[in-house]
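Undergrad: These are the structures in question, set out in turn.
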Structure I
Amino acid sequence: MPSQFVPDEGAEVAFAGRSNAGKSSAINVIVNRRQFARTSRTPGRTQLVNFFTLRDDKRLVDLPGYGFAQVADKMRHHWADLMADYFERRKSLAGMFLIVDIRRQLMDFDRQMLAFGDAVGLPVHVLLTKADKLKRGQAAKALLEVRRDLGDSATVQQFSALSREGEGEARNKLEEFLCHERET
């Protein structure tokens, strides 16, 4: 419930993605803390908006996974309303990481999240996770295709929580978002 969100001050960066895209693992690698965001073999475990203080008034926000979780339609509608409310009202929201499995590329739910970001002028960075699951050439091709698809609407990079590929670039993007609060 939005009334239970932490105070809307400082800067926060939201992490969104399909339930099976590796969002929690990516968060843990980027902040360099094990089990900072809980990982699970069962997709869809993040069912609330979770706020994590990084320092002072800087936060990371783990949003509920979407698209794969085995939940009732009523809960899906609640999540959709919660996300719309979150994106429209949070003044401290400075950026969003969209977590996408590189093997699946952009899907309808991902495009909806991009539309949420675009509607409120939010910068978005796409992490193409699980890059270690593809051969280098395939991963490079997937990155190029997503870059072409996104145009100027978001930045994008390859990422692997397992091999830690892209860790530095992702961490730098997180810092960039946190240090440049958006204009409302």
Structure II
Amino acid sequence: MDISTRQARRLARRYQREGLAGLISKKRGNASNRRLDETLRATAIALIGAHYSDFGPTLACEKLVELHSMHLSVESTRQLMITAGYWKTRRGGGVCAHPIRERRARFGELIQIDGSPHDWFEGRGERCTLLVFIDDATGKLTQLCFMPTETTLGYMEVLHDHILAHGLPVALYSDKHSIFRINAVDAESCG
């Protein structure tokens, strides 16, 4: 409960005396002792509205201290500005960097491919990479194969087995691994 032994004994005595109602805080429903004075709130809102309505809460707070000797926390200033309608909260963080993609409708439309290098045999064999093909629509593993390393040739071998077992996929989806990209320098050296 993260309270002291003394506090626990005091709560136990209150529970015996008053029942469950004794465990509820006596301050419940009352205004906080730390709230701002109403005249200070009204003055701050009036000053912000007259001079700083287009400022952010931090700058408005600094100006209230600097020019009006009104010492409020940035959070109190922000809450006052929200209440008065001078500041809008930013919920949700805007545009999602990685939006959730809908799954494909039918088996074989999209196959996700990836490799996982690991000590799969726990020292009883060589380290290797597990190449995995997963159908996007069903989430079913369509091909698994251990290869010495993650290479384009290894993926082509596994793709061959996938085509024989399940037919030609419409599309493959992979991470941005370098084996799937042709570097401009590599292309010049090859040709």
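Undergrad: Any idea which of I, II comes out highest on distance in nm of label points 7 Å out along Cα→Cβ at positions 130 and 162?
TA: Numbers: I: 1.0; II: 1.7.
Going through I, II one by one, distance in nm of label points 7 Å out along Cα→Cβ at positions 130 and 162 is largest in II.
Undergrad: By the measure distance in nm of label points 7 Å out along Cα→Cβ at positions 66 and 146, tell me the structure among I, II with the highest figure.
TA: On the way: I: 1.6; II: 6.8.
Result for distance in nm of label points 7 Å out along Cα→Cβ at positions 66 and 146 over I, II: largest is II.
Undergrad: From I, II, which structure was percent of Cα pairs over 27 Å apart = 66 calculated on? Walk me through the numbers on the way to the answer.
TA: On the way: I: 20; II: 66.
Going through each structure in turn, the value belongs to II.
Undergrad: Tell me which of I, II gives -0.63, -1.14, -1.16 when you compute log10 I(q)/I(0) by the Debye sum over Cα atoms at q = 0.18, 0.28, 0.29 Å⁻¹, for residues 74-121 alone. Present the calculation step by step, with values, prior to reporting the outcome.
TA: On the way: I: -0.63, -1.14, -1.16; II: -0.81, -1.01, -1.05.
It traces back to I.
Undergrad: To test your reading of the models, identify which of I, II gives 0.00 for FRET efficiency 1/(1 + (r/R0)^6) of positions 50 and 154 (r between Cβ atoms, R0 = 30 Å, to 0.05) when calculated. Intermediate results must be reported in sequence, preceding the final value.
TA: Working: I: 0.85; II: 0.00.
Among I, II, the structure yielding 0.00 for FRET efficiency 1/(1 + (r/R0)^6) of positions 50 and 154 (r between Cβ atoms, R0 = 30 Å, to 0.05) is II.
Undergrad: Now, a different point. Using distance in nm of label points 7 Å out along Cα→Cβ at positions 26 and 114, single out the structure from I, II with the greatest value. Show your work: numbers first, answer last.
TA: On the way: I: 1.3; II: 5.8.
Checked I, II; max of distance in nm of label points 7 Å out along Cα→Cβ at positions 26 and 114 sits with II.
Undergrad: Comparing relative contact order in percent (Cα under 8 Å, 6 or more apart) across I, II, which is largest?
TA: Working: I: 26; II: 13.
Greatest value across I, II: structure I.
Computed from the coordinates by the stated procedures, all read-outs in this text should not be read as laboratory data. Not measured: the values here are computed from a predicted model. Cβ atoms are built from the backbone, for glycine too; each structure is taken alone.
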